[in-house]
1. In terms of relative contact order in percent (Cα under 8 Å, 6 or more apart), which of structures P, Q is highest?
2. Of structures P, Q, which gives 1.09 when Cα Rg over 2.2 N^0.38 Å, for residues 32-103 alone is computed from the coordinates?
3. Work out Rg/Rh (Cα atoms, Kirkwood Rh) for each of structures P, Q, then name the structure with the largest result.
4. Which one of P, Q has distance in nm of label points 7 Å out along Cα→Cβ at positions 120 and 152, as calculated from the coordinates, equal to 1.5?
Structure P
Amino acid sequence: MRFDQAYYQRFYFDPRTAVTSRAEMRARARLIGAFTAHIGLPVRRILDAGCGTGLLRAPLRRALPKAAYVGLEVSEYLCRRYGWQSGRLQDYRPETPFDLVICYDVLQYLEAREAAGALANFARLCRGVLYFSALTRRDWQMNCDRSRTDSEVHLRAAQWYRTRLRRHFREVGAGFWLRRGAPLTVWELESSG
């Protein structure tokens, strides 16, 4: 019962110990919406992979009002509470891929084989833009607030994720990846790879 009510109480519901805030997630949703508009991606389907308590749902709906939102979650507690689709990232297989896939701070919870499977599955799930981030070893050492960040994770180098994502995506920066072969253009200096 790793992702039970007590876990979410500590890391999400209690403002004294929460790892993120609604304001931060609103800003993230505006960034995602602005980026997809900037590159001309018509977003009709969004997958929030490992959506947690759904802090991105309402601001994404405001930023991308024509898009249908699907929250995917492994926590039985959250699926009951919010009605999310229950599933694991490495083997989730919807009938139709998504224009936009968001996976924020999830893969550090998976063993290496499961995380690699999830990264490979993103190529099937996403036909446009992937917004991806995971807590890395360097983030743990230099960037995160350890009093608010779950330490029971698998810390990997950022390169471990990048190597696997680059098989099917092109890194643009700020967490954005373009699906290889998608008819999307960014200028050379807007891209990191």
Structure Q
Amino acid sequence: MTADTALPTFSLEPGTSVAQTQPHAHARVTLHSPALDVMTDLTLMRAATIHPSVLLGQAEQTMIYQGVRMLFVVTEMPSIEGLITTTDLHGDTAMRVVSERAAHYDELCVADVMKPLSSLDAIDFSRVEHAKVGQLVATLKQLGRNHLLVVQDATSSSPRRVRGVVSRAQIERQLGSAIDVAPIASSFSEIERALS
């Protein structure tokens, strides 16, 4: 066959499906395993995203369909505005917004309950490259968070970017044991809500 020879084609039968990404069968890890073993690398796996105007019910369906517990909130790719997690969908913020607005839950959108970029915790990719799983667990516990963003500095060919995500649920699956992470208020408004 030469470079300009057309390839043979065929017709598809009913029932042909579309290939979908499969979650990687992650190997078991220990607290001494390399941290990269538990990081979701966004250069290898497409980031799950959602627009801030999407209703919370649709956001939940998106999470279920994509098999994730967190979505990056984006208006224009690739710039992120924040995150929304399964906890945010039915958490205190959603209930507070419903109460304050005298609204129905099904009227709320992602922008109403998402965590803005400024409130997210991140760790440098260069540190994760040399860290152990136990250090990530200690960081999640210290911050009282279920997720950490892993940020890679700008290079001559790419801007500063979120390179990966560290998820407590992912680490638990790979460790084969639960990690006790107590939520910690990180702002006066979170403390005030916790006390009210």
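1. Values: P: 18; Q: 24.
Top value of relative contact order in percent (Cα under 8 Å, 6 or more apart) goes to structure Q.
2. Numbers: P: 1.09; Q: 1.31.
Value 1.09 for Cα Rg over 2.2 N^0.38 Å, for residues 32-103 alone corresponds to P out of P, Q.
3. Values: P: 0.93; Q: 1.05.
Greatest value across P, Q: structure Q.
4. Working: P: 2.8; Q: 1.5.
The read-out comes from structure Q.
Read-outs throughout are calculated quantities, based only on the coordinates presented, and are distinct from any laboratory measurement. Since the structure is predicted, the reported quantities are computational estimates derived from the model, not experimental observations. Cβ atoms are built from the backbone, for glycine too; each structure is taken alone.
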